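Quick heads-up: structures coming right below.
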Structure P
Amino acid sequence: MNQINSVLLPGEFFKNNFIEKAEKLMSIEVDTVYLFDHGKNPANKNLDVYELIDGIFKLKEVVNDQFSLGVCVLNINARPYQELFDEYICKFLEIENFKLGIGTGDDKFEKRTNFSNDIEKIINEIVNSNRFKQNNINLFIGGNSEKKLKLIKKYEIGINQWIGTKNSFGKKEFTYSQIEHPRGNLSLCSKADSPIFFDSELNYEKIHVLKDSNREIFFETIDNIFR
């Protein structure tokens with residue numbers, strides 16, 4: 001079974017050799033290039049980190065639709081509701097084939113203000129928007145709770161797991177397999193330098209998490225993933 005291979009870009013991706021690295025991504029069979037939603041670099045808070053919207057549109061201008069773009073995942077509680085939609089979600093919905101991941105956030109990498117937005121209300125508004133259907137948007141949520149598993153089944157969307165265990169992924173597999181026409185992928189994020197992906201009967205998306213690196217290491221890592 002063919003697997004879907006995608007990458008999640010490191011925080012300093014745009015700092016040096018951005019165009020060369022983007023061209024390298026265009027030369028391989030990568031399905032989607034994701035950016036993360038952090039205010040600080042998760043590898044080292046003293047390192048640079050791209051701003052999400054700026055990074056997405058920089059890439060879009062260069063890659064000319066040669067692969068899909070996405071965010072893994074947008075923290076719905078890091079911003080007030082209206083700002084979340086006006087400045088982020090609505091802009092993403094304008095991009096054809098965009099893969100929009102949303103999550104409720106945690107304090108693993110940084111502590112941010114929690115606006116306690118209703119994830120089901122947000123999902124409902126997204127899937128019922130005209131742009132969602134017109135632009136073939138792929139929607140998924142991140143997390144492990146029973147509530148989120150129920151939401152993916154109810155709204156027929158995808159779900160992502162950040163590393164984690166086979167048992168946890170198995171629960172997602174089972175729920176996802178019950179969706180007849182999913183409007184998002186089942187996906188698993190794993191570190192590119194020490195990948196842990198699980199055997200599955202489903203054609204799930206492998207998202208390789210790239211670490212901050214110079215041009216040479218970036219090229220070598222990409223070659224190792226897509227050889």
Structure Q
Amino acid sequence: MTEEKVIAYIKKCLEEGKMPEAIDTSKVAGVALSKEELNSYIHKYLENGWVARALKGSKASGIELIPEIVTGYINKYLEEGRIYSAVDAAKLIGKPLPADTLISIGREYLITGNLNSGMEAYKLAGKTPPLDELLECGKICLCEGHFSHGIEAYRLAGRKPPVEELVECGEMCLGNGLVTPGMEAYELAGRAPTKEMLRECAELCLTEGRRDDARKAFVAAQKIEGTKEE
């Protein structure tokens with residue numbers, strides 16, 4: 001294997017988070033890897049949430065993952081809703097996230113409409129979120145046009161979403177060119193969007209090159225028009 005191919009292989013290993021393999025190969029091939037380069041890759045792994053790979057890289061390279069650095073990434077993961085990465089990172093410094101912290105985090109996610117991260121936090125804490133938090137999450141999701149998450153939040157709460165929230169969700173979805181969830185929201189509400197709204201949605205879909213969605217919206221608009229003529 002030529003030196004160029006060896007270097008390319010080492011680079012590939014580093015990019016994929018296989019630092020121990022990259023270091024072993026570099027030693028055999030006599031290709032130097034600086035501590036600075038290895039350290040930058042460890043940080044890249046942490047940026048990606050690859051906590052286990054960062055730990056293996058740290059051990060293989062002899063570069064210590066100091067608590068202050070790990071704590072910074074834990075906070076970053078929590079801000080971005082990457083709960084499992086935060087939990088894994090906390091284990092590196094021997095301070096697992098306690099249940100009350102996870103519950104507090106889960107609540108914050110839910111009441112701001114982040115269903116998946118909120119449920120993950122509660123699941124890791126071994127708890128079920130309160131009804132009011134799920135309802136608040138469902139309301140926010142629907143009113144922001146996140147149909148599937150809103151419906152799921154209400155399902156978990158064992159409640160039916162209010163008609164006005166469904167209509168607001170449908171209007172927002174169609175306004176953003178999201179035909180299927182928009183139509184589903186209106187159907188679930190027992191209402192129908194205006195033909196003008198559907199045509200505007202179709203035109204938006206066309207400008208974005210989504211012809212199937214545009215066709216679906218145009219057909220729905222024609223049906224509403226045909227119904228009124230009858």
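One of P, Q was used to compute semi-axes √(5λ) of the Cα gyration tensor in Å, for residues 11-114 alone, and the result was 23, 18, 11. Which label is that?
Working: P: 23, 18, 11; Q: 32, 13, 9.
Computing semi-axes √(5λ) of the Cα gyration tensor in Å, for residues 11-114 alone on every structure in P, Q gives 23, 18, 11 only for P.
Please state which of the structures P, Q yields 0.05 when FRET efficiency 1/(1 + (r/R0)^6) of positions 3 and 131 (r between Cβ atoms, R0 = 41 Å, to 0.05) is computed from it. Mind showing how you got there, number by number?
Numbers: P: 0.90; Q: 0.05.
Source structure for this number: Q.
Each of P, Q could give helix-only ellipticity at 222 nm (-39500 (n - 2.57) for each DSSP H run of 4 or more, over all residues; to 500), but the derived value -24000 comes from Q. One of P, Q was used to compute Cα Rg over 2.2 N^0.38 Å, and the result was 1.44. Which label is that? This figure was derived from Q. Taking mean count of other Cβ atoms within 10 Å over residues 27-34 as the criterion, the top-ranked structure out of P, Q is P, with the highest value. Calculated for structures P, Q, FRET efficiency 1/(1 + (r/R0)^6) of positions 43 and 139 (r between Cβ atoms, R0 = 35 Å, to 0.05) is largest in P. Given a value of 22 for relative contact order in percent (Cα under 8 Å, 6 or more apart), point me to the structure among P, Q it was derived from. Corresponding structure: P.
Across the set P, Q, FRET efficiency 1/(1 + (r/R0)^6) of positions 107 and 211 (r between Cβ atoms, R0 = 25 Å, to 0.05) reaches its highest value in structure P.
Given structures P, Q, which gives the highest value for distance in nm of label points 7 Å out along Cα→Cβ at positions 83 and 195? Provide the component values of the computation, followed by the final result.
Values: P: 3.7; Q: 4.7.
Largest one: structure Q.
When distance in nm of label points 7 Å out along Cα→Cβ at positions 19 and 179 is computed across structures P, Q, the figure 3.9 traces back to P.
Assuming 1.5 is distance in nm of label points 7 Å out along Cα→Cβ at positions 35 and 187 as calculated from a single structure, say which of P, Q it is. It traces back to P.
A short reminder: the numbers here are calculations on the coordinates, not readings from a lab. In this text, all values refer to a predicted model and were calculated from it rather than measured experimentally. Cβ atoms are built from the backbone, for glycine too; each structure is taken alone.
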